[in-house]
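Q: Each structure below appears as structure tokens.
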Structure 1
Amino acid sequence: MEAVVRHKGRCRPMLAEERKLRILEYIDREGSVRVADLAEEFIVSTETVRRYLDELEREQKLKKVYGGAVRHHEKEEAPIIRRETINIHEKRQIAEQAIELIEEGDNIFIDEGTTTLQMAEGLCRFNRITVMTTSFPLANKLMETAFQGQILFLGGMVQKEHLRSAGSLTAKMVDELHADKAFIAGDGIDQEFGVSGYDSDKCVLAKLYMKQSDKVYVLADYSKVQKRATFQICAVNQPDSIITDRNPEGSWTNKNWVVAKERSKLS
């Protein structure tokens, strides 16, 4: 059965242009769209949806990414209040997979990001870990819950829109610390350009986290795959694992790609 719209009490099939308008409205509201979700909503094939996305990309109205599309050519990082609700189920799924890598006694860097923020609940399972972070929301969540470990806040200049610290003072502090593991939030994952981010200061910190850590894990949901942000952090083969919510399409051959397991309790 084809998707329909109601006009003057009568139903008629939804036109292609109406579907494309719905896609743009959804992507403006949510930040990204998935091919499978659109195919289900419009009751059309995934090939039809991909054709709509191809047309909209040619019109420079969106940017196609693995499994869907995002806003067209975002040149800067959106404020955290806009980022935190996008793909929330996938972010929780990825965060839970990341939590499984932590062991009692670990010192860990946790990069500021809306995916890494979802690790907060899982961190409360540990009693003897130290969390080192620039994220005000993450530090607050840990203080408000039953977290029994230590919190080392990495201070510096405050970036109000993103609720984090950054800058030379923060970098100096990180450079004098060691971590067993670092969890990096990536804005873009591209086979050629590598892992990247929009904010230069934040990317400098991400590189330092990698330098000062024994193990490095990049967390990114599907909307970041096949996407290049402004500043390169590292090559895709450098992290011990890139944790995302689905397998990449095409010729990706990276052995460090980890797909987070679906967990019903996270829905």
Structure 2
Amino acid sequence: MSFTPTDSHRSLLQLAVGHAEVAGDLLLSYYGRLRREHAERKGGRQRDLVTKADREAEKLLVDRIPGSDDVLGEEGSLRLTGADRLWVIDPLDGTVNYLHGIPFWAVSIAIIEGNELLAGIVHAPKLNQTFTALRGDGCRLNGDTVGVSASASIGEAIMATGFAYNRNEIPDNNLDNWARITLAAAGVRRMGAAALDLAYTACGRLDGFWELHLSPWDVAAGTLMVREAGGRVSDFSGAEDLDAILEGRNIVASNGHIHEEIRFRLSTPEAI
């Protein structure tokens, strides 16, 4: 079903962009001053880190979201009242990059309305890149319309992926998938921020992305971006509904042309 955004929707997107920029400024104020030793481990997991910058940025965002809207945030913010509009926020996607002075990190905000993705923002302050998407209105990078790549086979594709924080403890740690895709693709990158991986797929810098064990705030904004840019997003089984993407815990995003080839290689152990 086609959807035409209203002026109210466009204003809401711009409001969210402003929130992301303010959070980005806060993160920049700490950037280079915080190191790994300043981080805390979530749940005792050595690789899953959080800093005062993450927490302060999330509080800043939540304080700016209308009280009538629901909120789901990575750092524990949860306001679920059954409202028609839900903000899904990751105040700092790429915390490890951030702590090590690697500029590939971002603020990610998605707005869901009526159980449909309405708007998405991925703001990368150190890269001077702000990706936005509005349902029915395309995807943009710093205001310019972008689209997915034209690569027609996985052999031409530059892919990206990531690995779970607890990869030493789980059988489905993505290493087997990494081997299969690496042997088939032109290249595979491990960038360290899923929201930006999806945004880069939307603008054609990457041809595809897959990962397991992600959370809604990792993928919500980027999913809308890839779709609005002409690409495709599903879980490994091919399901494309919102619940499958946000709760399925695995994701495939692509330019659309190579989607089924990626899915085949992810689901077929002998496909090397």
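Every number here is computed from the coordinates shown, using simple stated rules; none is lab data. Just so we're clear, the structure is a prediction, and the values are computed from it rather than from any experiment. Cβ atoms are built from the backbone, for glycine too; each structure is taken alone.
Q: Ranked by mean count of other Cβ atoms within 10 Å over residues 182-189, which of 1, 2 sits at the highest value?
A: Working: 1: 26.9; 2: 15.9.
Checked 1, 2; max of mean count of other Cβ atoms within 10 Å over residues 182-189 sits with 1.
Q: Supply the structure label, taken from 1, 2, corresponding to Rg/Rh (Cα atoms, Kirkwood Rh) with the calculated value 1.02. Spell out each step's value before the answer.
A: Numbers: 1: 1.02; 2: 0.95.
Of the structures listed, the value fits 1.
Q: If you work out distance in nm of label points 7 Å out along Cα→Cβ at positions 14 and 30 for 1, 2, which one comes out largest? Working shown, then result.
A: Working: 1: 1.2; 2: 3.0.
For this comparison of distance in nm of label points 7 Å out along Cα→Cβ at positions 14 and 30, the top structure is 2.
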